[in-house]
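Computed from the coordinates by the stated procedures, all read-outs in this text should not be read as laboratory data. It should be emphasised that the depicted structure is a prediction, and the values quoted were computed from it without experimental measurement.
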Structure P
Amino acid sequence: MNGRNPIWKSLIVVFATVGLTVGFVVVALIVGPDIQSLIVRAVVVMLVIFLAILFLRYFALIWFAYLGHAERNVLGMKELHELPPISIIVPAYNEGPVIERALTSLMKLEYPEYEVLVVDDGSTDDTLRIASEWEGQRGPGEFRVVTKPNGGKASALNAGIAMSKHPLVFCMDADSYVEPRTLLEAARHFVDPAVGAVAGNVKVENRGKLITKLQALEYIEGLNLARRAQGFVSAVNIVPGPVGLFRREALEEVGGYDTDTFAEDADLTLKMMSAGWRVEYEDQAIAWSEAPERWMDLAQQRYRWTRGILQAIRKRKALFLRPFPDFPLWVSTVQLGFEALVWPVMNVFAHLFFAIVALMFGAGELIVYWMILLTLLDLVAALVTVSMEEESLSLVPMALVYRFVFILFLDVVKMFATMEELFRLDMGWGKLERVAAT
């Protein structure tokens, strides 16, 4: 899985997509007026269906996210009588520019007892040297550093878990940093013995460019909104890499992280839920992460995420056939598959299809109304989610270009990633260059 694609395999995917589009255009041009009129009517029906699915998706996510938000703020959270000590695992590979920032945030955690274990995964830069300077007792936290041959993030996490000692395990990325109350807020969920993991709230740190502002909105509206909704039924389908707290018993029961996917976080979460553990969401357990600042880096990141999620789903495809007895798990799994596999393809072909029809059959006015309606929907969703997150209102105007620029770009990337995963084409892991944004 670490090799590179022969160029001809990727070209097959490209030509197949282009061929479908060209084929439609040719067919539409050679048919008679009656058939063309029928095509326009079919487009209207498809447009209505597409909008209905979109509205239903948004309404369901916002409604359940609101219920979870209201439940927390009205009923409050149960408190642990004793806060159990926590082991913090920080896997690091060539994170020299950012590792010190991550460790500084861990030193400032408001928690009575914890250990920090940095696992250097065979870095070739100064990561190990910088991390080693932090060894020792720093406030309530005991900092340790170990190094191992490069084996990937999942391997480093498993090594850290094996060497840690406390009943709760917090996993974070070395390129992120956490808020001081993150452990306190997340640990309270473990008053329920059925809870195996808590997903935290990931926010984009670097917001100086259009591309990173769009990602900041996406994390709030596209990613955390779904986690809020899933958290209402304790079935969050991805505990994100930058901020996740786990019960050691649950990790040991499922065998820790697998190393055979490119989305070890999604894979582990599905594995834990399949074993009967509940996974909750905590919006006050906050980690700030550096987002890609170049479009090609963003494409590389989302390509890897999509293929990794599809790999995790393929391993547990039997879940799609078992809606009972755990209906929330089934819904959460179906949603994960729909968002990764079905929705990107639907969205790309809908935009392409409607644009072609508008140009060929004079339905441009209809398409303009459709675009205005979707933009208004995105503005409302952005306003609601930014308010729930108590985030900057300056992100709301990003919704004007969110769907027809940013999301469309991501869905094209996801669509090609899906096709290549279905064909089982090889891919390399890839690593983003970190710049330690300030």
Structure Q
Amino acid sequence: MSRVTEARDRGPFLLYGLGVTNRAVATALIERSFDVVLADDGRDESADDFASVLGLECQHPSAADIERLLGSVGALLPTPGLPDAHPAMTVAASLGTAVLSEFDLAGEWDDRPIAAITGTNGKTTVTMLVTQMLTASGIDAVPAGNTEVPLIEAIKQPGAAVFVVEASSFRLAHSGHFAPRVATWLNFAADHLDVHRDLATYRDAKARIFADQDPDDVAVVNLDDQTVATATVRARRVTYSLQAPADYHVDDHGVLRRGDGSAICERDELPRSLPHDVSNVLAAAATAEPLGATSSGVTAAAVTTRPLRHRVERLGESHGVVWIDDSKATTPHAVQAAAAGFRRVVLIAGGRNKGLDLSTLGRLPSVVAVVGIGEAADEVVSGAGDRPTAIAVDMGAAVRAARRLAVAGDVVLLSPGCASFDWYPNYAARGDDFASAVRTELGGLLRP
């Protein structure tokens, strides 16, 4: 008997937190005649309105009420990102209540193949690349998971042949059983310590992507990341690397190749060829080909798929200084990857810290000056040593400070290493404000 069926036999499903994913989960459960209880910490009218449409009430329990609720349900389905220390999670653990995710439900109700991608950085880009590689090969691939479309919603599409799932640590940690046909772990670095109990818990959540696979499945492993390279794998292991011998690699002439020697493309053919761009293409090829992607489809997607916005996005150049928006970089690891692609960087960093060490940002080898922004501005500039620094009260001031600090040959890089929620609703709004401030400061001096 599956975990989902066992939980259903014990009682209704408690959905705690009514974001995009749990709203899709609630709808799917009710469509299948499951009993559902809805709860949310906030007093968001939209959550109450959503519950009303389903003919239910959204409860807003106190800590004491949570124990009563969990004592009467068969399973808890927490919203992705519900902290490990939240009373719903700690009470569920003490009572032995099953904790499930949308991945458990989708696996119960649909058996079409899944490619799942996780990692501290690069998940969205590789998910996009894999989808494009499969599509270019004539395979109807649908991206889902930690995207605009939860997996539980995506499985309603009858024509989909493969689901390409961006698997966040939040979803993986809450999954009882998740066995993708191809599982890809890109990298690991400190992140989300405001949600996970500690770094080991976060690592264990990421490692869940391999845990339930069978020997006939495929595990794609990045040999350039020590944590990933040494992870326990039960499936067939496929490797990629920029440096070590691997199934997917780059040769001495800059050609991306498979282990059999066949070429994917030349590095210079990629729309952008920073080290992490090349690594992402290798990871995507290693993920897509076991699911039927053709060599021509992989190559076509690799050389035509443009990088997503706010990910080392070039805004323009003025007087020899290049301005780049990397607002999506919300961890020090992501900042390091971006800064490594340039010789001299004036770094704009800061925001809302997620419990990470930000003092390393000012000491990155290519960083020549640092501008701190947001709540964590002081933390960012504290590690800059004798490098010039400034603290800005808003994005316009940050751009003006960076302009003063930069000289011809420099790159001004907005790569915050933090969440955006102190000043902005999301990283995209932060990146858009940066671009607007750059245009305002430089006007007609900015060239593509």
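If relative contact order in percent (Cα under 8 Å, 6 or more apart) computes to 19, which of P, Q did it come from? Walk me through the numbers on the way to the answer.
Numbers: P: 19; Q: 11.
Traced to structure P.
In this comparison of P, Q, the computed figure -17000 for helix-only ellipticity at 222 nm (-39500 (n - 2.57) for each DSSP H run of 4 or more, over all residues; to 500) is attributed to P.
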